[in-house]
Structure I
Amino acid sequence: MTDSHPHIVWFRDDLRLSDHPALHAAATSGAPVICLYILDEKSAALKRTMGGATRWWLAQSLRALQASLQAIGGTLVLRRGAAADVIAALAREVDAAHVSWNEIAQAPELMVTDQVTAALADLNVGAHPYHGDLLVPPAAIRTKEGRGLRVFTPFWKRILAMGDPAKPLPTPKKLVPAPEIASDNLSDWKLEPTRPDWAGGLRESWTPGEAKAQQQLRQLLKAAIVGYATNRDRPDREGTSRLSPHVRFGEISPRQVWYAARFAAAEHPQHATDINKFLSEVGWREFSRHLLFDVPDLAERNLQPSFDAFPWRTDRAALRAWQLGQTGYPIVDAGMRELWHSGVMHNRVRMVVASFLVKHLLIDWREGEKWFWDTLVDADAGSNPANWQWVAGSGADAAPYFRVFNPILQGEKFDPDGIYVRRWVPELKDMPSKLIHQPWIASPLELKRAGVTLGTNYPAPIIEHKLGRERALKAYATTRNG
């Protein structure tokens, strides 16, 4: 006998139908299913709202999810407000029997789900959380003292030693529809920019949604994975997975990525090195999420307390030059302009631009983290601050403090012909390759031939590399000795 009372499925950062434990449970119950997404900017526990780029992605992803649900007989209800209030009100409205969701193992989200559970208990409605965001829940990987691991390599070895996670769940073939329910209009949420409409580059660069995520994974493992271990460091090549925003919004799950990669490695053992490197990047996302479980204020405080006394500089002009891609260092400027246009930045270049901000300019890593949070379509609550703290040296598994990326050498090594720089810094498109990463050493004739006037149509470096490096090492030494 099936339950005639509706089963509410609360979608969060899991905007997909396949390998969705909460949806799978509701679909197999035989009860009418109400799929709900809440734009929660009211719950006090959620201190951080999405940035502009992620809001744009969310709008596209919700449209894709609506279409997918309609194809199997379901609909997506949109509501706005504090999750506990919205879910309790909807449960009363439809006389729901159960509410299910996939848990997000982060302190703010767990506080919200505790409130939801309490509100449902008052209504005598069942609350059913499921694991769906991680390969392994944080409670499964702890030290003898009960803490999470702070170094990636032993963490990833622990994950690998645990074997395969549970297999991904299939997409429900059909949902039992619920009576028509009032829903917000997505356009009323104003997730997308209008005046000005700065999202043209995002639309040009991305197709959000589960279908595209699955297609991207197939393409990666079929062809693009060849050479991934080295090509992923080359911004002048198409060598990255381009999966990060899809994973960020849960359009594809870590378990799906894991099994697809394992299958590809078994089928093509000659590509095992590249596939294992790709999986380790999924592992870094997992590591960052586990870290965030233990350190919920990861975006706000130094993981290493010794950095609390670091002599950061306040330099609004330098920060703005960095944000706009006007530092005078071509590889840095190319990365920052790619970010503004497409909502992502090549992973190697992310490290270079981050190092430049916190070391050459001595500007607090939190300023860079906030800028990335607003401009990245894959801005992730764990990976974003974890990566910034890694570069700064203040975080877990941190890079050595004395490692100051030389933006000239990084450009020459990973973009030797200047292909990446020419694409994103068109002012330099006619510079000879041997000069494109340091145009200031070009002769007046070479600059004239390239149509470059330093300080006019392309800036001179805002700080000399040697000076920036020496100043950074002095500041770091003071902190470590203090």
Structure II
Amino acid sequence: MFDAPPDTNFMGPWVPRNVTWMEMACYFSGALLISALTTWWILKRGGRIGLDEPDSRRKLHERAIPRLGGAPIFLATGLACLVAGYIGGLGWSRWLPVAICNALIFSVGFADDLKALGAKVKLIGQIGTAMILYSLGVSIDMLSNPFGEGSIALGWWGVPLTLMWLISIPNIVNLIDGMDGLAGGFGLFLCLTLAFLGHLGQQPDVVVVSLAMAGALAGFLIFNLPPAKIFLGDGGAYLIGFFIASVSLFTANKGSVIGALLVVVIALGVPILDTLFAIIRRGMRGVSIFNADAEHIHHRLILLGYSKGRALAAMYSVCLVLSLVGLSILATKGVALPVAGSFLFLLALGAARYLGYVRSWKNFRAQINDVLERRRQREFFRAYGRVLDFEVERCADLDSFSTILSHGLQRMGLSARAQGGTSPEVLRINNTMQCVIHHPKDDNDAGEWHLRLDVLIPVLERCLEKWNALPDCIEKPASSPPPKATA
């Protein structure tokens, strides 16, 4: 049983009550049941909205799969928390700011699942939601040493620190949501970690809401484990990340919130490491950090010969170990911090080498030079793509542009027809038409050629807008849609 001292909430005084183990089991299992039944209903009754279509590049599932998994998680967690507040007497009112903002961030992601909003619109929604939560009093105002004496008043620095925390965690969770069961499983482990932090802090309401979310995720995972029948979507990923970020601010008093944040950061070690690798990788390649690719940790594990199930089990195991490491730091009052820091540093180096991000430490400089050379080639393709885009405007008819495009493809080392020593690449145009461009067979991987050839898509889209046709020099695929790749 848990018993906590009186506290103050958003709407007035809050007097907690004891919560039995049986009640906590009921909240967890109730959320699990509601989530599982709602997910089953979506799969049975779902129509043609919110479908994630395969693209033969990154999305290798064989059929369109709904990405509305955030809805049952949101519904199950909300109902469980309402029951805990009204019937269980846990004082729902102090959670009102968190509930409102979690609903807002879920709405932003869910709207994107139904119809793409664009990265800028979603970022504005995330910033706005985080600012609303900060204005309602959920913030990081003071950091004190959770392992000893002393504290630091953040002043106005509390604003960017709180916003960064509330925005980064949802995006980190969304970034790793590229494999069946991965983001949902990580969310489950992290919610159980938050429940344990609530137990240590004698906060029964934190325990209950965390177990409610954990139960909702467990019910969803029944249908999301490989092979997935439904995906989280941005709505689900944003909800999980924002829930973890906002509830972690409740797991300790304002002065010692750093202890809870430290545990969450360590438990998020795998997603944070994956995000760090992605930022470095995309930055060196000269592409946007929001540009999706197929080189995340789970992709690398599959390339190393892991099945989806084994790769998922390996990442779950690491997440569990890191959660225990974070809790051990808190439990030992910081004694284990140097050991944990060394372990995390060695884990990052070992992962970079094992997963192939670093082919050899001895030849690391040569690998960097190779990456920079590829970046220069990609910049040339981008520049020439803009030239061809301007040529569409200048040409009076499609035949004239077709001649210019043929010459441009030659300058880029490409061809519109199959030749000896070339490989075909299918480009999707406006999600309705396709064409084939042939590139040289070389040491570059498929992802590298995807990045280079994607600059031609806007050019061909402009052709369709202006002449309602593609240049005659462009080859159309023999069948449409192209054959689906398999994992």
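Computing P(r) over Cα pairs in 5 Å bins from 0, in percent, for residues 110-309 alone gives 1, 7, 14, 18, 20, 17, 11, 7, 3, 1, 0 for which of I, II?
II
Ranked by FRET efficiency 1/(1 + (r/R0)^6) of positions 294 and 326 (r between Cβ atoms, R0 = 35 Å, to 0.05), which of I, II sits at the highest value?
Biggest value here belongs to II.
Here helix-only ellipticity at 222 nm (-39500 (n - 2.57) for each DSSP H run of 4 or more, over all residues; to 500) has been calculated and equals -13500, so which of I, II was it run on?
I
P(r) over Cα pairs in 20 Å bins from 0, in percent was computed and gave 21, 50, 24, 5; which structure, I, II, did it come from?
Here the read-out was taken from II.
Which structure, out of I, II, was FRET efficiency 1/(1 + (r/R0)^6) of positions 94 and 118 (r between Cβ atoms, R0 = 41 Å, to 0.05) derived from, given a value of 0.70?
Attributed to the structure labelled II.
Each reported figure results from applying straightforward, stated rules to the coordinates on display, with no laboratory input. No experiment lies behind these values; they were computed from the predicted model shown. Cβ atoms are built from the backbone, for glycine too; each structure is taken alone.
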